[in-house]
Structure formats: structure tokens, C-alpha cells
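**Q** Presented below are the structures under discussion, each in the form of C-alpha cells.
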Structure P
Amino acid sequence: MPEITAEDRVAIHETIALHGHLADDRAWDRLDEVFADDVVFDVTDYGYGTLHGLRAMRDLARGAQDDANQPLGHHVTNVVIVGRDRENVRARSKALAVAADGTTASAVYEDMLRREPQGWRICYRKVVARRGAR
């Protein structure tokens with residue numbers, strides 16, 4: 001894989017950031033702008049197991065969107081590219097979620113992205129909950 005260009009880095013950051021906007025807007029039909037069709041989405045830390053495919057992600061999102069425990073705001077920060085593996089790029093970022101009552105939660109996104117014809121897409125995401133001291 002060739003060196004990651006500055007343009008690639010910006011595109012990767014924007015892809016990761018777009019997820020929060022889509023989640024907060026409940027724009028489930030646009031998740032393909034962030035995730036690959038064959039995405040593996042590991043949300044085991046939140047009791048949902050590992051989902052396979054964009055359809056499974058959309059089904060979970062639609063099914064949980066009216067849950068009062070779902071965050072009102074999804075924010076991502078501290079995005080870093082931590083490695084490459086052939087055609088894939090590994091990234092790590094911090095996720096902050098804000099609930100309706102003002103409480104917040106923190107997680108880490110461990111992502112694998114690949115360049116597809118339409119741009120960079122997340123093909124693997126593990127959401128690691130941050131709960132107290134480790």
C-alpha cells in the first residue's frame with residue numbers, strides 16, 4: 001500500500017466523524033457513506049454482540065432509536081491512524097456520548113478502513129466502553 005497522503009488522512013477523519021452526525025440525525029439510510037456493506041461492527045461491550053453487514057447495523061439502529069437510553073449526541077475526537085495492513089488503514093479514536101439528562105459516556109473506536117470506489121469506508125469497528133479505572 002502506498003503512503004497515506006494528507007488528502008487520505010482528511011478523508012479518513014471525515015468518514016469517522018460523519019458517523020456521529022448520521023446517528024444523531026437518525027439518517028440510517030446514509031450509513032453506507034461511512035460503513036462498507038460487509039462491515040463487522042463489534043458492540044459486545046454494550047450487549048449487542050457482533051453485527052455482520054450494513055443491513056444488521058441499520059436494523060439495530062432503527063430498533064433502538066426510540067430507546068430513552070440512546071445518546072442525543074455522538075462525538076468523536078482524537079482520531080489517529082495507527083497502522084496499515086495491505087489495502088486497509090487502522091484508526092483509533094475517542095467517542096463521547098451525551099444523554100438527554102446531560103450525563104456523558106466515553107468509548108474508544110477501533111476501526112479498520114479501506115478505500116472503496118466511493119471513498120474510505122469503515123469495514124470493521126469495535127466499540128470499547130470506558131468504564132472507570134483500568
Structure Q
Amino acid sequence: MTMGQAREVLDKLTDTAVDRHDVDAAAALYTDDAVLMTPDAGTVRGRDKIAEYWHQFIDAFPDGHYETVAKLESDGRAVDEGYFIGTNTEAMTTPSGERIEATGKQVKLRSCDIAAVEDGRITEHHVYFDESDFMRQMGLSG
């Protein structure tokens with residue numbers, strides 16, 4: 001089975017942003033007017049704002065990596081299901097602007113990503129994760 005363009009781009013995004021922590025290089029995989037949908041920040045519009053969103057999270061987990069459970073691709077869309085695993089050793093700014101000091105806690109956050117790709121770039125990216133489970137694992141809620 002041949003891997004399509006959407007699959008290649010989402011794999012590259014995961015490798016670049018999450019596993020290599022190069023958010024700025026990963027941002028280049030989005031179109032200028034791309035849209036990112038998230039449970040915590042809602043709709044994030046534009047490559048620069050998307051890079052800011054990823055920096056807030058990825059920079060707070062320098063040892064973070066992605067553990068894949070399943071990968072799918074269909075009609076110009078790639079889907080990843082898996083876990084983000086990392087230790088919060090740096091301060092994090094939430095999408096609302098709240099600063100959270102490093103907790104030292106390790107998280108294993110189940111997530112699902114769906115990316116629409118046109119001409120080698122992501123035009124729309126939906127990220128799904130349980131925000132309350134994340135806050136609980138960080139020790140920030142009961």
C-alpha cells in the first residue's frame with residue numbers, strides 16, 4: 001500500500017514538532033491561513049498563531065514524544081491516534097494566558113489528530129484530547 005501525501009505530512013509534523021521539538025520547522029507544514037481546532041484554545045487561525053499554540057505546549061515538555069496506536073488516511077486526510085508522553089519540566093502558558101509553573105509530573109495523554117492536506121501543506125488540523133485528564137495528570141485538579 002502506498003502512503004499518500006496527507007499521511008506523509010502528518011507523520012512529518014509529529015516527528016518535527018513532538019519528537020524533535022522543532023515547532024518552527026513544523027509550522028512550515030501549515031498553509032499561511034491554516035486552521036487548528038483544539039479542545040483548550042478553540043479555533044486557532046494562521047500559521048503564526050498555530051506555532052504559538054504548539055510552543056506553549058511542546059516547550060513545557062522537553063522530553064515529550066508521541067506513541068502511535070493507529071494511523072489512517074483517506075481522501076486527503078490523515079488520522080493519528082496515540083499518546084503524547086512527557087514530563088513537565090518547564091513553565092507553560094495556557095491558551096487563556098495563565099502561566100503554570102513546571103509541575104515535574106509525567107503525563108500520558110491520549111489524543112487523536114485529523115489533518116487535511118492540500119499541495120503538501122496542512123490546511124485544517126483537528127486535535128482531540130481530554131483536557132480534564134491532562135490537568136489531573138499535571139496535579140492541577142482533583
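**Q** Computing mean count of other Cβ atoms within 10 Å over residues 3-10 gives 10.9 for which of P, Q? If you can, show how the numbers build up before the last one.
**A** Values: P: 10.9; Q: 17.8.
Traced to structure P.
**Q** The value 0.40 for FRET efficiency 1/(1 + (r/R0)^6) of positions 19 and 75 (r between Cβ atoms, R0 = 25 Å, to 0.05) was derived from one model only; which of P, Q is it?
**A** Values: P: 1.00; Q: 0.40.
Among P, Q, the structure yielding 0.40 for FRET efficiency 1/(1 + (r/R0)^6) of positions 19 and 75 (r between Cβ atoms, R0 = 25 Å, to 0.05) is Q.
**Q** Tell me which structure, out of P, Q, gives 2.8 once distance in nm of label points 7 Å out along Cα→Cβ at positions 67 and 123 is calculated. Walk me through the intermediate numbers first.
**A** Working: P: 2.8; Q: 3.5.
Going label by label, the one that fits is P.
**Q** For which of the structures P, Q does the calculation of volume of the Cα convex hull per residue in Å³ return 114? Kindly include the intermediate steps, with their values, before the conclusion.
**A** Numbers: P: 114; Q: 97.
It traces back to P.
**Q** Thinking of P, Q, which structure, once percent of Cα pairs over 15 Å apart, for residues 11-58 alone is computed, gives back 48? Intermediate values should be presented prior to the final figure.
**A** Numbers: P: 48; Q: 38.
This value belongs to structure P.
Quick note: the coordinates plus some simple rules give every number you see, no bench work behind them. The shown structure was predicted, so the numbers you read here are calculated from the model rather than taken from an experiment. Cβ atoms are built from the backbone, for glycine too; each structure is taken alone.
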